[in-house]
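The data blocks that follow each hold one structure.
Rule-based calculations on the coordinates, nothing more; no lab input. A quick note: this is a predicted structure, and the numbers were derived from the prediction, not measured. Cβ atoms are built from the backbone, for glycine too; each structure is taken alone.
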Structure I
Amino acid sequence: MFDQASDPQTLGFDPARLARFQPWMQGWVDSGRLPGAQVLIARRGRVVHHALAGLRDVEGGVPWTRDTLVRIYSMTKPVTSVAFLMLFEEAKVHLDTPLDEILPEFRDVRVLAPGATALDEVQAPAARLTVHHLLTHTSGLTYGFNEGPVAEAMRDRKLDFSAKEEALETTVRRLAELPLNFDPGARWNYGVSTDVLGRVVEVVSGVPLAQFFRERIFEPLGMDDTFFAVPKDRLDRMASCYVKTPELDMKLLERGAETAYAEGGVRQASGGGGLVSTIDDYLRFAEMLRGRGALGDVRLLAPTTVDLMTTNALRGDLAANGQPVFSEVSYDGIGFGLGVSVTLDPGLAKTAGNVGDYGWGGMASTVFWVDPKREMTTIFLTQLVPSSTWPLRKEMRALTYAALVAP
């Protein structure tokens with residue numbers, strides 16, 4: 001755990017404004033719209049503020065605690081990107097390496113024809129699919145919860161990269177039987193690109209993804225509470241997950257003690273969304289990024305590699321690349337690097353922040369971002385699906401920057 005600043009004012013924060021976080025979270029909890037939540041803000045390597053509210057298990061009346069384990073879902077994606085970039089630094093793979101040179105099952109991949117309404121309306125891709133397309137979500141791959149014939153086929157064939165599914169290798173091979181939604185590089189579309197990237201890491205490194213994460217990332221960084229499969233002796237700290245339905249603001253989706261992420265039941269390591277972690281563990285990962293690849297004496301990446309990862313890799317913002325809105329967030333003024341979103345213009349984005357801040361969120365309404373200019377890392381955790389339910393991320397940013405009153 002990082003040291004807590006004895007006086008937030010020494011790090012530029014107004015204590016009275018930081019005090020707004022707890023009642024803000026409590027309000028969401030008391031109204032029955034969130035089970036529990038916590039926030040952590042660090043600046044210059046020290047924790048400025050930590051607050052929590054509510055319950056990690058509403059039915060059991062178990063309070064949310066700092067060491068609560070949560071499904072971070074797509075906050076797994078930056079971890080997978082870091083794993084790939086470690087191999088990139090070793091010259092074992094390049095950003096423009098064709099995907100079929102690593103995963104031959106994509107050798108004959110096809111693309112939906114414009115206006116296609118059926119899977120057999122396909123044509124040859126205009127560009128060869130590369131690992132860079134995976135990192136930037138410009139691959140043409142999609143998610144089963146999206147619209148269109150490919151997404152429908154993914155739902156029918158249960159291609160959701162879930163913990164209890166078959167081995168990652170098998171799912172990726174079945175996925176490669178489907179066409180892409182569009183030509184690689186043509187636009188941005190959120191999908192299972194990072195899950196396929198996880199398989200790339202396995203093939204290039206020669207070890208299973210979970211092992212690579214543990215040996216090359218988690219153990220060096222001291223992330224002792226981050227897993228694809230939660231050990232049985234830690235399940236008592238696992239949060240329950242809830243879902244917003246048309247009838248209810250919050251309905252139980254999965255009890256913590258009965259999670260699919262329990263050790264012994266996990267068959268697949270999803271690099272796109274399979275990790276469980278705590279707020280302090282994820283802080284170590286995020287602070288490594290803020291340290292441009294290093295945390296203390298441990299270095300995972302070179303500074304130039306992290307700079308590459310956190311620089312916009314698109315021609316223009318996400319809105320100009322076919323994604324004007326995602327979740328509850330407008331994507332005007334927001335770009336995308338190698339696994340993280342990047343703020344290009346806070347004015348266009350209509351959000352508090354700085355040019356160059358970067359981060360990502362997860363399906364259960366979690367979010368993190370790093371602001372290099374302000375030397376700050378912010379993490380918000382809760383467990384409500386989907387992340388588009390409430391404007392939590394917008395409000396988190398407003399509260400955070402409102403409390404930062406000095407350089």
Structure II
Amino acid sequence: MQVQVNELPKIVGDLVREARVVDLHTHLYPPMCKELFLRGIDDLLTYHYLLVETLRYGRITPEAFFALSKEKQADEVWKTLFVDHSPVSEACRGVLTVLKAYGIDAAPNSLDEIRDFFKTLSPEEHADRVFAAANLDYVVMTNDAFDQVETAYWGPDFIKDKRFRAALRIDPLLNTPDAAMKFMREKGYNTGPKMSAETAAEMRRFLADNADQIEPLYLAASLPPTFRWKDGTVSGQIMEEAIVPFCKERNIPLALMIGVRKLVNPEMRLGGDSLGRCCVASLEQMCLENPDMRFLITLLSRENQHELCVAARKFPNLKIFGCWWFLNNPSLVREITEMRMEMLGVSFIPQHSDARVLDQLIYKWAHSKEIIADVLVDNYSKLLETGWSLTKEDIKRDIDLLFSGNANEALGL
């Protein structure tokens with residue numbers, strides 16, 4: 001039966017809320033990872049978005065703030081952003097959305113009560129509740145082969161919980177290749193100090209050995225805006241001779257997150273990064289020269305988004321995913337999603353959470369789903385005005401593609 005215009009808000013809203021989600025990029029870990037498994041109010045409040053917002057008020061220096069314990073840092077954030085000022089920013093609202101989802105009536109004097117609530121949840125129960133609340137099929141982690149704290153957990157138990165799927169992160173290979181080659185030499189791989197055919201082969205062996213442990217769905221790197229395909233640098237050689245061939249051999253995508261300028265203010269630590277505009281023409285050349293390779297691309301600069309949409313129209317092997325980092329704010333998510341839908345139909349992946357704290361999955365998907373539903377209603381309304389017939393089944397098909405189907409297809413699942 002054809003859907004009528006006045007029925008769209010309820011039908012689309014219900015289907016979007018019910019849609020199962022594949023979260024293509026997070027910084028989460030399974031409960032068995034202990035200190036890496038971030039959860040609860042103190043981890044939410046000490047997320048770097050909120051730390052930077054707190055330090056902007058200048059009531060405490062970064063040095064003094066980071067000398068505090070995590071709980072005392074959380075106290076400072078709560079007092080500054082939730083007690084002494086209205087928590088109107090997206091990061092603050094996100095915390096309140098999480099607490100509301102748990103049935104907690106948050107108020108300026110309720111921090112101790114909130115802490116008591118989270119203490120009642122075991123890690124496993126906590127994960128179950130969050131996945132149910134966000135309607136998640138699975139999340140994709142960020143798994144750094146150069147991080148020995150993390151790799152100590154790798155093994156059969158690490159990948160047992162299929163709600164947490166792996167992605168092999170390779171930033172040092174491209175951003176600090178000399179240090180990466182030294183690290184690999186110390187692990188028994190004959191890499192460098194100069195690039196050669198043998199070094200490239202050993203890098204591929206390093207990638208294979210790590211991939212065999214965690215079964216990654218893709219390789220991933222976060223790169224500066226200066227990244228260029230075949231730029232003549234050592235990093236460019238590594239990309240061309242080690243990373244791309246490995247992805248082709250394993251038939252897995254390469255996810256590139258481009259545009260971060262690291263530590264423009266080192267005092268802010270994780271919150272000290274900024275952004276810059278990258279060269280989309282270089283990405284187009286990369287896609288052109290590797291038509292049998294799947295690329296997952298997200299860019300950090302707002303100014304890059306239109307160029308990226310145009311590139312995705314030209315190259316089916318380029319799949320746009322998410323509104324990354326500084327773009328994950330409602331006004332920008334709406335603008336970017338509207339543009340993508342106008343130019344790409346439903347052939348993109350509208351969002352990923354980038355969550356570092358388990359509970360963030362709740363608010364990041366709740367907030368994004370609300371915006372994506374509104375954009376769908378607007379576009380379906382325009383479609384009905386043309387006289388096109390639209391059924392509830394058509395709408396469900398599109399929504400399933402946006403929230404899980406496109407991601408699974410891009411991953412080859």
Structure III
Amino acid sequence: MSLLPVRSFIRELVIWAPLCMVLGGTIGSAVALFLWLLDLVTRLHWQQPELLWGLPIAGILSGLMYQRWGQASAAGNDLIIAEIQSPEHGVPGAMAPLVLIGTLLTHLTGGSAGREGTAVQIGGSVASVISRRFRLCPQRSQAILSCGAAAGFSAVFGTPLAGTIFALEMTGIGLIRLSALIPCLVSALLADLVTTAWGIPHTHYVISTMNSTGSESLLKVALAGVCFGLAGRLFAALALLVHSNAAKLCSRAWLRPCFGGCLVIMLTLLTGRNDFLGLGVESSPATPEAVSIVSSFQPGGADAFSWLGKMIFTTITVGCGFKGGEVTPLFYIGSTLGNVLSVPLDLAPDVLAAVGFVAVFAAATNTPVACVLMGCELFLPWSPGLAATDFLQQLAVGCFTAWLFSGSRGIYQAQQPGSPKFPVPESSN
């Protein structure tokens with residue numbers, strides 16, 4: 001295979017350098033604004049928990065907004081994946097403001113959702129607008145959409161390496177498209193730098209202990225990985241089940257979130273807990289004893305069914321049409337499940353919470369390589385006493401085992417089936 005000729009290389013460099021700078025700056029700033037507003041509405045909900053009663057109304061407003069201006073935007077991340085696979089009409093420019101407003105309404109009123117979907121959709125929408133503005137060819141349109149997704153993911157979590165690989169890995173199961181690797185990396189790095197320059201902080205997770213090294217610990221992590229994979233598989237199946245049944249029960253898409261909001265309120269009253277509302281990253285100052293992602297890194301920081309409660313609340317919220325994302329709730333599910341499993345497996349709770357944090361995400365999205373990198377970016381910088389090599393091995397075992405046991409589909413319905421998860425011989429004729 002011949003290398004790219006020097007003249008062609010220079011031409012591509014001249015084209016992509018300004019595109020990546022515009023993408024990184026614009027998406028990084030947009031995500032910074034989103035995270036700032038998200039923090040405001042989250043704190044407002046903590047101060048006024050009765051806002052939960054407005055969840056059905058917020059759902060109707062969001063649904064009507066998408067019905068009036070949404071066009072194809074309601075497909076969310078699946079639309080971006082489909083356009084990366086085969087460019088057709090592009091991603092609507094309206095997707096960015098619609099998903100931003102819809103997500104803020106969800107979190108203001110206590111819906112259980114995440115933020116990754118919003119950031120990736122903002123990135124994809126901005127990238128598609130730029131692609132149309134400069135009349136890029138289909139191949140470059142595909143690449144710039146991947147760059148937008150990478151920049152959005154990187155900016156919202158502060159993980160440019162994971163964001164780069166996530167954008168390349170999410171389009172197909174078992175496949176990583178490397179043709180846009182360098183533009184994605186540059187866009188992701190710039191978006192993260194811009195978001196940080198705006199003064200937007202990210203949560204720091206500290207691991208203070210370490211599992212013992214050796215084959216026994218790796219085997220225990222693999223057993224936990226099986227549970228993480230099954231949890232991710234269950235989440236994807238429940239989300240699809242809720243979505244399909246909501247569509248059958250209510251033909252009006254704008255009204256479905258209202259039913260989901262009523263159900264979330266009912267479940268909150270029945271459980272008497274607010275642990276499963278909102279992002280779940282930190283506990284409200286009014287209820288510091290509530291289970292959260294941060295608490296799951298402490299011994300006894302989660303109860304036996306915290307992960308299941310968050311799964312039910314999130315699949316109802318997202319499956320009925322509320323906007324946001326699934327990834328941060330998947331972090332909650334994984335970290336709390338890891339905390340619970342650390343007791344019977346006799347492993348450090350903070351380490352297994354960290355492995356579960358990324359492993360359930362890997363299982364539900366079929367992006368195990370990105371998740372291993374994400375674990376390194378999120379945990380290693382803030383845990384100086386951690387044995388990096390041993391931790392990386394446990395991350396890899398947990399993520400890859402979870403991915404192996406997650407089934408053939410994930411939360412992204414547009415993902416193409418790629419290579420099999422295990423070597424399968426061809427059938428003989």
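When distance in nm of label points 7 Å out along Cα→Cβ at positions 135 and 391 is computed across structures I, II, III, the figure 5.1 traces back to III.
Among candidates I, II, III, the computation of helix-only ellipticity at 222 nm (-39500 (n - 2.57) for each DSSP H run of 4 or more, over all residues; to 500) that gave -13500 used structure II. Identify the structure, out of I, II, III, from whose coordinates Cα extents along the principal axes in Å was calculated to give 63, 57, 55. The value was obtained from structure III.
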